[in-house]
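*Asks:* Structures for review follow.
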Structure 1
Amino acid sequence: MKIRFVTRNKHKFVEVSKALQEYGIKVEQLCLDKLEIQAKSLSDVVRFSLVVLYNVVGEPLVVEDAGLFIEALKGFPGVFSSYVFKTIGVNGILKLMENVSNRKAMFKSVVGYIDDSQIALFEGIVEGIIAYEPRGNMGFGFDPIFIPNGSEKTFAEMSVDEKNKFSHRAKAFRKLASWLIQDKFKR
């Protein structure tokens, strides 16, 4: 079985490929531009991207969007994580978190699948805390400042296999994989 995953992010592609290996699912990367609308939820962003990209590609495909939601910042940056990372980055988030004792945060991922008859969405969440300084050089985005519950390492200090044990993205893609396998056997 193979899925076509629309992303230009090589790190996401590697994470997803490794997570789906255990299901015997191969991942093909489609390097297409994905128009990201400004919306209140990751699900809305993913659903919009699925429909637009399906109209271009005309074949089943998968899209993913994720966000970092920080409790003390009322869920910011949330659905705007990509834009916030590009504009203020890790250090900007740490500046906003100066003198803040509540470090609780979560990463959330929504994976969407579309074919000629359906759209299906799958969510993965990992809770953790925001570190006081960036640590590690693996991963991408806000990985250097996010420590998942059950670990003392940031995502950026973990190998892909380690990260996938905790990862919001891996959780969402595993849900997709289970659904695809069940759907295949129903036919």
Structure 2
Amino acid sequence: MNLLQKSLVLSSFLTVFFTLQALAADSAVGEQKAEPCVSCHGPKGNSSNAQWPNLAAQQSTYLANQLKAFKAADRINIMMQSMTANLSNEDINNLAAYFSKQDPVKAGGDPALAKAGQAKASMCMGCHGATAEGNGQFPRLAGQHPEYLERQLKAFKEGSRKSGPMQAITANLSEDDFKALAAYFGSM
């Protein structure tokens, strides 16, 4: 078995493992815990400010992984680190279950840029799903704020946000590509 095959097997195992954890979560309890999230991420995870991502309809596995990364300081954001500091794994899974069950939203995006982004988006669909709805550990991009997506792509390219595959992909993209892709996904 070569390295790529081993990576795919490990990725599949982790997706199933985290999905089973998320299925055991209680979204009603997550809703009660979500009150502090509303000030930035909006009611039911529908952020009205492009500074903060939409959490509504986001993949529960992805959300749980990100919350755990903030808590462990593997992903750096001072506000999120303080928000996650006292969350248990059960709290994290319940929050992830709650937000993942909310209705998706569209943040919109410049139509001309979105059209240009559509032509480039196929490289993203393998991990993020055929309609960019996300896939387990890979986040939902559809409906996300274009400005937020753009910042994340830049962070991957600069290395301030870590993910080997995303850093490899963004290394070959320009800022114009970031804008086009972000507009396309925001308009979905």
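None of the figures in this text is laboratory data; all of them are computed from the coordinates on show. Only a predicted model underlies this, so the values are computations on that prediction, with no experimental measurement involved. Cβ atoms are built from the backbone, for glycine too; each structure is taken alone.
*Asks:* 1, 2: which one has mean count of other Cβ atoms within 10 Å over residues 87-94, as calculated, at 15.5?
*Replies:* Attributed to the structure labelled 1.
*Asks:* Between 1, 2, which one scores greatest on relative contact order in percent (Cα under 8 Å, 6 or more apart)?
*Replies:* Checked 1, 2; max of relative contact order in percent (Cα under 8 Å, 6 or more apart) sits with 2.
*Asks:* For structures 1, 2, which has the highest computed value of distance in nm of label points 7 Å out along Cα→Cβ at positions 63 and 135?
*Replies:* 1
*Asks:* Oh, and also: Comparing structures 1, 2 by distance in nm of label points 7 Å out along Cα→Cβ at positions 47 and 143, which one has the largest value?
*Replies:* The maximum falls on structure 1.
*Asks:* Let me ask something additional. Who wins on mean count of other Cβ atoms within 10 Å over residues 55-62 among 1, 2, i.e. which is largest?
*Replies:* 2
*Asks:* Let me ask something else about it. Comparing structures 1, 2 by distance in nm of label points 7 Å out along Cα→Cβ at positions 71 and 175, which one has the largest value?
*Replies:* 2
*Asks:* To test your reading of the models, identify which of 1, 2 gives -18000 for helix-only ellipticity at 222 nm (-39500 (n - 2.57) for each DSSP H run of 4 or more, over all residues; to 500) when calculated.
*Replies:* Answer for the origin of the read-out: 2.
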